[in-house]
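Some structures to go through are shown next.
Every number in this text was worked out from the coordinates using simple rules, so none of it is lab data. Remember, it's a predicted structure, so these values are computed and weren't measured experimentally. Cβ atoms are built from the backbone, for glycine too; each structure is taken alone.
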Structure I
Amino acid sequence: MINRSADYLRDAPVLGSIMAPDANSFGVLRLIMASLVLISHSYMFAFGTPLAEPLTAWTGHSLGQHAVQGFFILSGILVAQSFERSRSLLDFAAARILRIFPGLIVCVLLTAFVLGPLVSQLPLQAYFTSAVLPVYLAKTLSLATGSAPLPGVFNDLPMPGIVNSSLWTLKFEVLCYAGLALAGVAGLFSATYRYVIAGLLAAFLAAIYAIDPQPFTQHSFIDNVRYFAVYFGTGTLIYLLRDKLVIVGAALLPLAAIFVAALDTRFAEPATAALLGYGIVWAASKSFGPLRAWCNKVDLSFGVYIYAGPIQQALIGAAPAVPPIAISLAAFAIVLPLALLSWVLIEHPALRLRSDVRTLLMRWRSRTAPPAAFQQPLR
């Protein structure tokens, strides 16, 4: 029995061996998580509260909130890899900007200038001349909030005035990127001290919940920063340990037991992050058939995430008595084509611009570099 267990562990893959895109299913998981957010929000929008979803009573978080936690863990893994492979801070920043803002800008403009006028209770002239419209654009595009209203839009729904609540997490995503960049400059990815740094990061992630946190519904801005940092930081920690992290499904059992024991305690979030983080790595090692190859070429996750909310609210406005499952199915029928168009026309072309940005940065650096006679010799 001992020999069999040793052989099982020896034959199990480590995360580092599946970090190449064609060797993992991270793309599939992103699409699944975006879909879970859509399904969860159908309950929230239909009943006017996130407490309407049954999972909230069991774990303290809705299905959508757990999916967002998974998103942040995945971002921690993949953005850490992106940082380590970037040629400079500017190159890293360009990659992050090009991944988020082109698709977001188009979504916000379509919502404000196409969907908004169609569903608003106001006449077109009143809608377009309202001072609320530019405020929506400014607050949403600056990532200040995901709760900015549009004039006369969705005012009589169970979640009144909420246009695109999913966008509220994006500012915390960007803050995590900035924190990772600062930590990276400070030596987070030092090969010499990698495991010492990983140990310090693990201690930090546990320590930031040593103070009893507020309930999720009462989070301040700092509480939210701490909350998202745990999940993004867990992903970063997983990436640092990629060459030692053995992927075996049996490890999920003790992590699940710790998760259950930690519910309703101050350590619920770190325990959730540990279970979700390892679960994501384990699931990413599965092939998912041809879906893996397709998701590696066509990433619909961001489009589904940013377009679902306004479409679901519009559907509820048109058919208030429709149950959440039907809202989800109808929303998928509309959102998936929108997400595909967003990827093909906006997001993927924007990502291809990264090589052009790199070329411009290299030219700029070569022009601003000191003359060779004044450069320090290589050591």
Structure II
Amino acid sequence: MKEAAIRLDLDEILEKAAGGVKLDRQEVVFLLSRTEEKDTEKIFSRARETRNHYFDDKIFLYGFVYFSTYCRNDCTFCFYRRSNAVSARYRKTHEEILETAEKLTASGVHLLDLTMGEDPFYFNEGHFEDLLEITRAVKERSGLPVMISPGVVPREILEEFSKVGVDWYACYQETHNRDLYAKMRLNQDYDERLNLKYYAHELGMLSEEGLLAGIGETTEDLAHSFEVMDELSADQVRVMSFVPQEGTPLEKLQILPRLREMLVIALMRLLFPDRLIPASLDVDGIAGLKQRLNSGANVITSIIPPDQGLMGVSQSTLDIREGGRTVNGTIPILNELGLKPASAGDYANWVRERKKLYLPVL
């Protein structure tokens, strides 16, 4: 009888979500706590149905340009933390960045994600004009939407990004448990980071919020994060499994099964059905793509050209030289799942329509 009640609860909650009724925290925690395959497959199946309802069989593709691995911060989870002596460091030139952007554009990506650590060259030495010029040139030459992931920049610099046509501002909290945040992002202000995403909306930009799974968070923490994402009206929400990094304080932290990440992706789809949700190639490479798409993701991120000397974040080298993290590398998996790349016009239209939410009221 107990099992029957649990099955009924699961079915009822999924029907409620499918009907567009907002789930409460208890229901979200319940779904996140499922571990039996027959239960989780029901959740994943409903997430796929929801994605297909809003996006058909179309998947968006993001080119990733991690152009500087220098950082002034000392985040305990990050391979590129300031004090990590084993981390590879580079800072790409304007020409190298543009060459990479051109190759990604030609390969068929729909967006270019320009990412860096909080590089002291820009933050401490004040070379933000260089950063703006790089961004402006990439935007003009590619003709694609651009996401900037530069960390916590001054508000006036965020305003300048808006003026040069940046479409997205990405800046992840990783967790919305303030105590856990303080352990992850040492000496970094929680509210300053979060409020910049609200300000990006005020400037007419889209915002992305992201979580790390497996850093000590509870299911209650995850449910709370969904509530914060809802308040933020985040346009793209993502999660990545924590991967222990050599030379960091969390190097020995026990890895959780990937099921947690997949359930978070599925819950994001059920709670935010019309938003963009990435399947990152930066955790398990091309081998992990099918699992994430089957959980309800509709964006493939961290597509990296094999010959540009670029690195990833969680898995700095996985599948890059081999060409696995390319548009062509993803096509067989999309075909297998009955999915296909969207057109550039599909993505540009989605961005344009979403931005209308942030137009000033006259």
Structure III
Amino acid sequence: MPGEKKRAIILMNLGSPDSIKVKDVRNYLNEFLMDERVIDSPYLWRSILVKGIITPFRAPKSAEAYSAIWGKDGSPLVAITYQQQQALQQMTDEPVEVAMRYGNPNMKSAYDSLLRNHPGLEEVVLLPLYPHYAMSSYETAVAHAEAVYKKGKYPFRINTVPPFYNNEGYINALCESIRPYLATGGHLLFSYHSIPERHIQKSDVTGNHCLRSGNCCEGTSPAHAHCYRHQCLTTTRLVVEKLGIPAGNYSVSFQSKLGRSEWLKPSTTLRMQQMPGEGIKHLLVVSPAFVSDCLETLEELGIRERENFMSAGGESYTFIPCMNVQPEWMKAMVALVAQQQ
């Protein structure tokens, strides 16, 4: 229509190695872990830690883990993001590109493709596929996208979708992904990716709120706009309210810890070992921090944590897949983009 902006969309996800070869996994881990918003240590120490200690030992193990979930289309996360692109493209006239924060396809290739194929483009809506704000996920994705944009001096504007942890469409889609599994009964565990506690405190715009008390995530505070823990707990509260799940039938934990510093608790791995002894023998697990299945969901939750739970005395374990390309989630994605005017 006359007067409408010529817009495009970029779906931005985390990324994956190019293959399950150890060298490719090592390259990916180096790029990921050398990000100062992931491991927030001085560059020299970070370089020694990552390139000299972590990746030489972690790359072979990670390659083995990736091999357990690698499909004919390669990385599940990358393949699913492309599926989301295709589904979204069928629902909008605006061109849709894919970019990864680490690995390929990279941010520059997405910008360059839009510039090359869509002359006169005025605005790009960047949709980071992270529901919750964290410096090691949403923040680094947006900062990287902005840095590549400025370096390339692209003629279009960038309009970024904010974290959508409490967005009605996201909550509705998440509930619909969970609902079919509730009929079987069992305790519902919300397992979110963990982050270091110091990241929570660094993101606290007030400087004196986050993790200062046991109920700091309740009520209202300017800190909550950048507080990952508050946003995870808010997502959980909204989902259980909408699904009518009674207190005691659900809980929250945090997975994927790296290193020895204090990370958000309770640990998913520890809870898997404890729950059967507490009488929780039938478990449903969902991971709302991810909207696309990936290593942390398919291998960590789908395989390793299942083994932990069952070996501790559990009787049934069901991992609820991410929303991926479920219709309600795709409609929510369209709405999230449309809201950015």
Comparing percent of Cα pairs over 18 Å apart, for residues 175-230 alone across I, II, III, which is largest? III
Which of I, II, III yields 17.7, 54 for Rg and Dmax of the Cα atoms in Å, for residues 95-206 alone, as computed? III
I, II, III: which one has distance in nm of label points 7 Å out along Cα→Cβ at positions 39 and 311, as calculated, at 1.6? I
Of the structures labelled I, II, III, which one yields -21000 when helix-only ellipticity at 222 nm (-39500 (n - 2.57) for each DSSP H run of 4 or more, over all residues; to 500) is computed from its coordinates? I
To which of I, II, III does the computed value 2.2 (distance in nm of label points 7 Å out along Cα→Cβ at positions 31 and 263) belong? III
